Structure formats: structure tokens, C-alpha cells
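*Asks:* Please go over the structures that come below.
Values in this text are rule-based calculations from the coordinates and carry no lab data. All figures in this text were calculated on a predicted structure; none of them were measured in a lab.
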Structure 1
Amino acid sequence: MNEQPRFVDLIDFCIEAERDPDISGKGEEVFRRLLIAYFFGEETEESKGFTLFLEKLDLPGFLRGCSSMFDVDLDELKKSIDGETTNDSLCGKIMLSTQYLKAFYPHHPPSFSQLPADVKPELLTNIKKMNADIYQAFEKLKKDEAVDRCRKIITLIAMILKRIHVKTEFPLNKLTRKAEDIIREIYEDCDDVFRATPKQLAELRDDTRLKTLIKTFFSIRKFQDISEIAALFKEEFERLKNRTVRALQ
């Protein structure tokens, strides 16, 4: 059984990155942005030198002909990530670099050959894991895109409610009927596929329906609870709407 991908929100990050006019349509630069701000985001926050290294890193050639991360060929990507050996794999080139070793192995010489014998296996394992994580993130992006293209409205609403509950741990009401029956009473055409049509957007953004939904599913103690949950609902809805719009392009 495959493990849950480490980078689960790549699709959202890609959508946001490709909105930047400075890199939109430039696959190589969008991928560089992913390395700097997403895959190695924690590391680049800690080390300016490592960030500068990634800004100048030679990236796989096939990316120059790719206008979007949504169009990346997974077979080409896997070849580029894995390389012939661990050393010349994508993360091998990054994590065996002088800049990476200086920043994150500061108590040792910045050379793999000079690292202690007990440190080398751990580093090589981390490189292989990171290569796999990046590839799995792109696999998930492709799967997410396919799901976003054919998600029903009732599924969309249920997903948002679940995410709010998991994120906030806000208590749920004990329902006396099936949740899907309740949702169908509040929102029309729930079994339609969500296409972000003007009619669907208007209905799902309707404050009256949303307040009814919130008061039905969540244990409300004060008026502010409704406002906070409504804001979270709208934020999550916009995220999923953006994914649907991108998937339908």
C-alpha cells in the first residue's frame, strides 16, 4: 500500500504559481518556484545561500518545452528525478551540493566523501525519499485534476464541511437524518457535476443557504461562530472552485 504523499497540496500551489505573470507559461521557472517555495520551502527559509543555489540550478531540459505543471509528462519527470544514479538524481544534485551541506550539515566538511560513515547512509536515504516524494506529489496532482473535473456538488459541500471540522475541531451536531438528505434540501441540483457555472456559484455563495447549512451541521454557541465558519467555508470553496476551473481548461 502506498504511503500518503508528503506534499498533498501541490495542485493548489501550482495554480497559485501559474497566476504569477512573471513565470506563467514558463514550465522551467514554475518548477524552480516549486523547488524554492514548496518542496524545499523550509530549507530556503533557513538559508539564503541555498536559495541562491536553487535560483541558478540547471533544471531538466524537458521543462523548457512545458508551459504548465499540469501538462508534465510523468514518465519524463520520473526519468529526470531519478537520474542514472542517486548522485545525479534531481535531489542528489541538490542535497549533495556544497551549499546544501554547508547549510544543513554545518559541523562537517561540505563534501559527501568527507562526511562521517554514519551520516552518509542517512543522507542518501533522505535523497531517495525526497525524489520519491516529489514524483508522488505530481502523481497526486494528476489524480486530483481528474477528480476536480467530475466532482458532484453534494461531494463538494461534504468535503468542505469535513475539512472545516478537521481543521478547527469545531463540534458537530448529532443529526437525526442523513447528511446528504439535509444538504439536498438546502441546495438544488446537488447531484450535478460542479462546473463553476454562474448559477452554481451564486447558489453556493448564497449567505442564507450557507447559514442554514452551518447551523444544521455545527453546534453553534454564539453568533461569531457562524461568521467564522462561513469565512472558512467560503475560503475552502474558492480553493476548490479554482481547482475545478483549472481542471476544465
Structure 2
Amino acid sequence: MFSADRLVKTLADTGTVETGFLIFCQYEYLATQYLMIALLNTRSHVEVTQALELSSREHLDLARMQLAVRIDLTQWEVQPEQARYVSFIKGRMGRKVSDFFMQFVGCEELVDIKQQNKQLISSVDAYLASESLDPQEQHQHREEVKTYFKEKIDAGESLSVAELATRLPAAEDDSANFSTFTSQLETPLENEIQPDPAALRQLAKFTGQGGGISLSFDRKLLGDRVFYDPATDTLTLKGLPPNLKDQLNRRGD
């Protein structure tokens, strides 16, 4: 009852209009205790009774769950200093609703996941460039990083900078590796980072848009079929996609 009153007060304080059932669920998964809190709406459905009659019913709309938080109670008890025991569902309702829900739960977002992933990818690029590798070698190591990202996303685990360092080239005596490189950055990376699936696209492609132009191409094509001249701010493409070439040839039709 106290939690429901707190939710109502938070809605009033933030001027947010929201309805639904407030659900609390404590469960155990892989020897870890979790607490899930969710605000769920209902949805109508029609079912056939044993008498073969149609009946209208309401059910919790789990498919459209937008407001939910999971608290890792085990990590909260064992490693509270990590401050990574709270995670929110990625909904489509916008930042304002997330803010009200975070206020209701009583937590504050300390880590920008997308920014951390972006910095990690930039650090990988800078590190590979510093190792004086040829383009093919750099591409192979980026593929290894992509594989590591996917493994962690599929397993629902965090990325480890130290673990990633073992998959990237290093000095023969291991005196300098990726972990050492990132620790010397002006803004060092977190030791553990929650992987962002969007980062996989950054590893695979160069993308950009603006001024009526939208471009995207595989990284491995740079220097092969795509050439960049920073002095003249030009990009030269060789071997255009057939459908684009066809459109260009028919531009006067």
C-alpha cells in the first residue's frame, strides 16, 4: 500500500498521467535473487469456453510492457559499490515517463550506456590505429570485437575491458595492451560496461547523414572501394550498387 501511495504521489509531482496494475515479483534465476517492479495495463481478448461460447476477457498486456525495473538483490547485497544492480526495460514511451518511474523507484542514472559503448568503440579504433596494423588486420580484430559483443549480448552479461584486452593485439611481454591503453585516457572507461546492440553496427559500418545525404558502407571497404580525402573533404566511391547506378542513369527520364 505504501508503494502504491508513493507511485500516486510521484505521478502527481511530475504531472504525469499513467494507469495500470502495479506488480511486484521476487524470483530466483541462476542462484541470483531478483525483484521486478512493473506497471502493466490490460488488453481485451476473446476466448472460447468449454460450452463453445465466445467470452470477452481481460489479460495483462506483457507484450507492451513499457515500465519495468529489475533489481539484482544478490549483487545489491554482495557488491553494492558496483552500483549496477538496477536495470530498466527499454520502452517506447519517452524520457519523461522513464524519469517519473526512476523517481518512483528511488534511483538515479549514473552511467550513460550508449556513451560508454560509443567511447569503447572509439577506443578500440584508436588502439588498433596505434598498433600500426594494416587495414586487413584491423578488420579482423574488429570482427573479433564484434564476436565478443554478440557473445555478451546473447548471454545477458556485461563487457569486460580486461577480457576484451585478451582478444586484441598486445606487446610481446604484455606490458602494454588495450586495458593499459584505456586506463591512460583522459576519461577512462568503466571496467564493466553493459553492451548496447547498436554498437555492433558502429563496429561493422561507417554511417552518417546530413544536408540531404545519407551514407552507410562496410568499414572494410574504406581504402578498397571507398576513398576519403580529408584535405578536400571528399569521398570517392568505386563500384556503385546496381540499383543506385540504375537510378542515376534514369535521372533524366
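*Asks:* Out of 1, 2, which structure matches -0.45, -0.86, -1.28 when log10 I(q)/I(0) by the Debye sum over Cα atoms at q = 0.13, 0.18, 0.23 Å⁻¹, for residues 130-209 alone is calculated?
*Replies:* It must be structure 2, since only it matches.
*Asks:* Another question, if that's okay. Comparing volume of the Cα convex hull per residue in Å³, for residues 42-169 alone across 1, 2, which structure shows the greatest value?
*Replies:* 2
*Asks:* Compare Kirkwood radius over Cα pairs in Å across structures 1, 2 and report the one with the greatest value.
*Replies:* When Kirkwood radius over Cα pairs in Å is computed for each of 1, 2, structure 2 gives the biggest number.
*Asks:* Let me ask something else. So helix-only ellipticity at 222 nm (-39500 (n - 2.57) for each DSSP H run of 4 or more, over all residues; to 500), computed for just one structure, reads -18500; which one of 1, 2 is that?
*Replies:* That value comes from structure 1.
*Asks:* Computing relative contact order in percent (Cα under 8 Å, 6 or more apart) gives 11 for which of 1, 2?
*Replies:* 2
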